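Got some structures for you, see below.
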Structure P
Amino acid sequence: MSTQTRARDARAIAHHYDVSNDFYSLFLDPLMVYTCAYYRDPAGGLEQAQADKLDLVCRKLRLAPDETLLDIGCGWGGLAIWAVQHYGVRAFGVTLSRAQADYAAARIASLGLAGRCRVEYCDLRDIPAGTRYDKIAAVGVIEHVGIPNYPAFFHRIHAMLHPGGLYLNHGITHNFYWRPTSQTEFLLRYVFPNGDLAGLTETLTEMERARFEILDVECLRLHYARTCRQWVERLRAHADEARRLVGERVYRTWLLYLTSSAVAFEASSIGLYQVLLQKHGDRAGGDAPRTREGLYGQPAG
């Protein structure tokens with residue numbers, strides 16, 4: 001991967017995520033989770049739904065004390081911190097946003113978790129080749145990878161897993177008959193300069209080509225529609241403060257982007273899937289549970 005490509009990826013991430021931590025805090029939940037929530041109660045609030053989403057990811061990965069977790073594109077550290085606090089793992093998160101990395105590091109230190117949790121400004125491709133993890137998560141990352149880079153991305157993750165390890169991919173997809181629209185042009189120009197979405201079947205095919213077995217696929221499209229609606233409500237409720245922090249243009253851009261995203265999820269032109277993977281033929285960690293009952297019990301407190 002060329003230095004120019006890496007620099008372009010970093011600039012694209014910074015364009016979106018380094019707008020302002022204070023700005024994002026106006027509409028995100030207290031854990032600063034900027035991905036689809038999980039509404040156990042369809043009419044529930046954002047805070048509980050985001051905590052439930054983090055816990056669902058941990059349950060799907062079957063996290064256990066002292067396992068190592070790599071959180072790719074970890075945002076403000078919410079998943080890594082949750083996994084350490086509630087499942088006793090040792091977590092390492094990487095992000096291409098300096099603002100996110102600085103925020104996460106400060107929060108980890110304030111919680112006294114520095115010995116078990118770490119977030120760094122780091123490109124996944126710069127992690128030493130021989131590094132291995134028990135579990136890996138990429139939540140809201142595939143949208144930034146670029147379809148031509150899927151083979152290298154999934155093969156890299158495959159190589160980074162210990163025997164018996166699991167990988168969870170949580171990301172947005174286009175529907176099968178999707179075509180570019182004015183919304184696409186708007187998002188690429190003003191919001192996500194490196195955004196690139198594939199269909200579910202295309203993504204699953206590349207996962208299988210990387211020699212992963214697909215253990216579970218779950219559609220969370222309607223959960224993301226509600227998440228975006230609640231983000232819009234919260235951002236509008238803090239309009240004056242948002243304008244003060246980032247200006248009228250950014251405020252209106254994010255308001256339009258979040259609103260149009262809610263509509264797109266509701267209309268099913270885009271979807272959201274969690275896919276759980278294991279190396280093909282890898283039984284070092286035992287077979288996957290035969291039912292989903294264990295995923296839907298009482299969440300961690």
Structure Q
Amino acid sequence: MPELPEVETVRLGLQPVMEGFRIESALARRENLRFPLQSDFVARLTGQTVTGLGRRAKYLLADLSSGDVLLMHLGMSGSFRVLSDGKANTPGAFHHPRGEHGTHDHVVFEMSSGATIVFNDPRRFGFMKIFPRAAIDDEPFLKGLGPEPLGNAFDAAMLATACAGKKTSLKAALLDQRVVAGLGNIYVCEALFRAHLSPKRQASTLATRSGLPTDRAVRLVDAIHDVLRAAIKAGGSSLRDHRQTSGELGYFQHSFAVYDREGEPCQTKGCTGTVKRFVQNGRSTFWCPKCQR
């Protein structure tokens with residue numbers, strides 16, 4: 001499933017042809033994706049101007065001139081294809097080619113920018129939902145999400161407070177969307193490596209007994225910032241299905257230090273360890289047992 005950098009890459013690809021432009025027409029070619037589309041889905045979109053295109057965690061949020069918000073989630077295999085000036089672009093970045101078969105083109109937006117935006121999702125784990133902006137605080141998909149990892153609210157003190165007293169593993173805590181929003185398996189593995197912290201370490205060790213952040217918390221926040229910014233700059237990671245709106249594959253996967261590198265030498269200078277893999281909370285964890293403590 002796309003993580004924060006991939007979704008942000010998609011947002012940046014859609015923004016020039018969506019934000020500030022009117023949805024001339026909307027077409028839903030089926031009644032449901034992961035969940036049923038609302039009965040007035042097309043009517044609430046047609047004729048509305050997209051006043052802003054944002055992201056919250058792994059969700060895209062299109063603000064509409066009506067006061068509604070269109071929430072969009074890519075799921076496992078969803079992507080947006082932009083048709084403009086005779087060219088087809090797909091914002092995002094995934095290793096295996098993104099589905100472009102017409103039978104999987106489920107939702108289509110004709111924009112006043114001249115672009116046609118097609119949502120393609122072979123597995124239909126993605127979804128869309130419209131709700132009033134005034135009700136955003138009560139929206140179930142967004143309610144309870146932690147701070148954005150690249151936002152001003154996310155710092156060592158905040159992370160230490162969120163993890164204080166937690167007996168769960170550090171990796172499990174970071175994957176908890178209530179602790180920090182938008183992180184997934186790939187970037188948690190990479191951030192923990194950069195911070196030289198074991199994914200097995202107890203999350204509570206990020207805080208002192210008085211609740212203050214330890215040096216580990218400071219290192220981890222810096223590592224999360226660095227790995228996310230680098231991944232966004234690279235256009236995301238080309239894993240499984242992700243592709244950019246430009247149609248190009250992202251290339252951050254070439255910068256992976258531990259993810260999917262089982263058996264390879266650790267890249268930490270002076271470390272003689274080997275990257276290992278184990279299953280943690282049902283997911284593959286990659287790490288160097290020698291330098292991640």
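Some notes on this structure:
- Answer label among P, Q for the case where distance in nm of label points 7 Å out along Cα→Cβ at positions 131 and 259, calculated from the coordinates, equals 2.8: Q
- Value -6500, calculated as helix-only ellipticity at 222 nm (-39500 (n - 2.57) for each DSSP H run of 4 or more, over all residues; to 500), assigned to which of P, Q: Q
- Mean count of other Cβ atoms within 10 Å over residues 107-114 from the coordinates reads 18.5; which among P, Q: Q
- Which entry (P, Q) yields the derived value -0.28, -0.68, -1.01, -1.12 for log10 I(q)/I(0) by the Debye sum over Cα atoms at q = 0.07, 0.11, 0.14, 0.15 Å⁻¹: Q
- The greatest value of mean count of other Cβ atoms within 10 Å over residues 67-74 among structures P, Q is that of P.
- At a computed 0.15 (FRET efficiency 1/(1 + (r/R0)^6) of positions 91 and 203 (r between Cβ atoms, R0 = 25 Å, to 0.05)), which of P, Q: Q
FYI, it's all coordinate maths here, none of it is from the lab. None of the values given here were measured: they were computed from a predicted structure. Cβ atoms are built from the backbone, for glycine too; each structure is taken alone.
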